[in-house]
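Only the coordinates and a few stated rules stand behind these numbers; no lab work does. What you see is a predicted model; the values in this text were computed from it and never measured. Cβ atoms are built from the backbone, for glycine too; each structure is taken alone.
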Structure I
Amino acid sequence: MEFVELIKTPRVDNVILHRPFLPTVEGTLCLTGHHLILSSRQDNTEELWLLHSNIDSIEKRFTGSMGTIIIRCKDLRIIQLDIPGMDECLNISSSIEALSSLDSVTLMYPFFYRPMFEVIEEGWHSFLPEQEFALLNSVTDEWRLSYVNKDYSLCPSYPQIVTVPKSIDDELLKKVAMFRYLGRFPVLSYYHKKNGMVMMRSSQPLTGTNGRRCKEDEKLINATLRAGKRGYIIDTRSINAAQQARARGGGFEQEVHYPQWRRIHKSIERCNILQESFIKLVEACTDQSHSVDRWLSKLEASNWLTHVKDILTAACLAAQCVDREGASVLVHGSEGTDSTLQVTSLAQIILDPSSRSIRGFEALIEREWLQAGHPFQLRCAQSAYSSSKQKAEAPTFMLFLDCVWQIQRQFPCSFEFNELFLIMLFEHSYASQFGTYLGNNEAER
């Protein structure tokens, strides 16, 4: 397919751009295969470069011969274009709708981008598992790299290389993968240099209603315990949700088989509940009634801050278990691709100063989100403005960034970056300007 086939009117003059809190701009509107561009062709005037993939919804209005297109973006920007001519407005609108709803990932902008400058560092090779392991191996020799998933056959959502206890061989890992949902067996997430305790993550065990047991799984997670120490399993589901999962073939670790581990349930909401909360939050932020009481009421009704509190509480618990209790921790929910990653990431932000540096935070996202299999394409398919509601959509990553911001607001001197850095990550995760956040981070990539 050629992009030109979808562009009915590639250029329109005398278009007026309106953006909140910014002066209006009159200029020429151009449509390319991936961008909507408006330029006034004047010095010191900011141009608009908007990726079609960043567009969440479009609204058309007409007044006489003048048409207006209101574009609501996934990064929550609202842009208004006043276009002379009804036909031009309809053509531009239909072209944008077609270009912003392409199904194939390979048609996205990252596959066509060519830098016009010298690339100093190859981003795809900046944070490799071998590099991370070299740092770990300098302080402990109790862990090893496993290539058991080198062809993604064991677990499609895990990377080719994972870090596991040295005493555990690959044959045992294969058996554990069959016992964990989607093959997501326990792997190392964080090693605490202060006391040698670790944090691992996985998916739920497939115990089912019959209480199925896997001795290999028990051996794997027990291999992370020090002599005479206990561990904590933090389940990010409520007890009822975990029991319901057990009835469907999933479940949780039974104390009789894991006597050295104490299971704690810290309920964190997922998917459709988070998406509805996000939509209500955006509605509250765009309410123009200018009433403080109304704003506070809508904010409370959205439950967004409740979700922030729940995630931070679970992350603080995990950090406390590792640092103060001197215990190893295993974190999982159902799949281990959403709330699990929120908790393990934030716990590292709390515990590890290097994670609060720019490069350390980038490494954290690469390790705990991209390589850990968070389904960005599904979760960030739409934002708060789209009329189509898909079941798998959820602002999981955005909620994580909000939690980081909350910590940063309390301890600003402990971070090497500010909120602008977090905003940039949020925009890229929804707009897919770079290939990093483009897919579901599974073997199909």
Structure II
Amino acid sequence: MATLDINQVRACFPSLRSGHIYADNARGSQTAQSVIDRIVDYLSNPNIQSGTDYSVANSQRVVEGSIAVAELFNAASLDEVGFGSSSTMIFENIARALENDIQPGDEFIISYEHEANNGPWKRLAARRNAVVKYWQPTPVSAENPYSLTYKVEELLPLVSSRTRLAAINACSNILGSLIPVKETVKALRQRANEQGAKRLEVALDCVAYASHRKLDVQEWDVDYCVFSVYKVFGAHNAAAYVRLAALERSLTSIAHDFLKVDDKPYKFQPGGPGHELVYGAAAIVPYLKSLTPEDDLAASFNAIANHERELLAPLLLFLTDAKQVDRGVRIVGTSEINLSRVPTVSFVVVGQNAIKSKDIVGAFEKKGGISIQCGNFYSYHLIDNLRPKLDVNDGVVRISFVHYNTVEEVEKVVDALREVLER
């Protein structure tokens, strides 16, 4: 079984030297020193716009970032990879570029997740008189109504002969659960074919997934895929994959109208991609490969998954203990400790002795030394549709670990939670 040298891992992140426990990593990871070094190197040397004879070195640096991100996606071509300021902006750009290919009555299926992969499609549907259908998570526990998961058998009946696009999330940023992407997309395409759909495209949100598991857009057979680089140990930008067939057939360029962009990512990436940030992203793959002796992304992500399961166990065991359940603690998501979820755990405290989520986070802030967060985390409609109904603005308490966290840190978070819940 692949394992991590946690001391080696933590030495790669200068912000961890403070001793502060970062337990809100789903909002953004810490940045690896090698990423920082590349950004500083880019800005410390002649900062010349790419595309000129005297900027060859700078242009090559930007290409290095694209090469690294293409490897993370397992894209077939550099032409399929682009960048943007955020995942939300990239999905909006793709939706705008797709507009001319959408007909009135076309149907979109979206899940109740982060608005980055919801809002653009809802707005596109409104502009083009398309129909939006919702894949909703369903309860899996009679004892806990907030124990939810997405089931493929609830997704497939939504597919019809008019289904044009399915926008799904590889991992929920609230529930922490993974969907089996390959199997889900295969079932979607088979059902669409049976229903006589002319063309189904799949837009996959990997923002809550990419720091925990290996991406593979070719194996998954998806058309669009996006993740936030700043949640995968890089700087504050985002990366996109658009299948070459979609670039050629589906998208109309949103770049300057006098530019001939053909099937390049500039179709959905108007303007410069933030060159120093793209160059910084070039360091992410070498960092990840360095985590195991195999120098291989698959081996590194296997080691990450195994370590993260160890991180998940103490937290879930505490929150699902009979004493805490009697206290009113309810996991929002599933409670199994296995590889089908990541160590992003959301919960609420309900009942006669309910505690607002913001009061729990406030107690942590007052004590200091540990960061956790609360709210709806832009999965507004997921929280708003929970029953019994919660205050969508107070939302849930969310604690999220990644592979640079230690079991000792998790135990300190549990101790702090116990102090808050049992006071």
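At a glance:
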item	result
Structures I, II, by Kirkwood radius over Cα pairs in Å, for residues 40-295 alone: label with the highest value	I
Structure with the greatest value (metric distance in nm of label points 7 Å out along Cα→Cβ at positions 72 and 328, set I, II)	I
For 0.30 (FRET efficiency 1/(1 + (r/R0)^6) of positions 168 and 304 (r between Cβ atoms, R0 = 35 Å, to 0.05), calculated) the corresponding structure among I, II	I
Top of I, II by distance in nm of label points 7 Å out along Cα→Cβ at positions 136 and 256, largest first	II
Among I, II, structure where relative contact order in percent (Cα under 8 Å, 6 or more apart) as derived comes to 15	I
Identity of the structure behind 0.97 (criterion: Rg/Rh (Cα atoms, Kirkwood Rh), calculated), options I, II	II
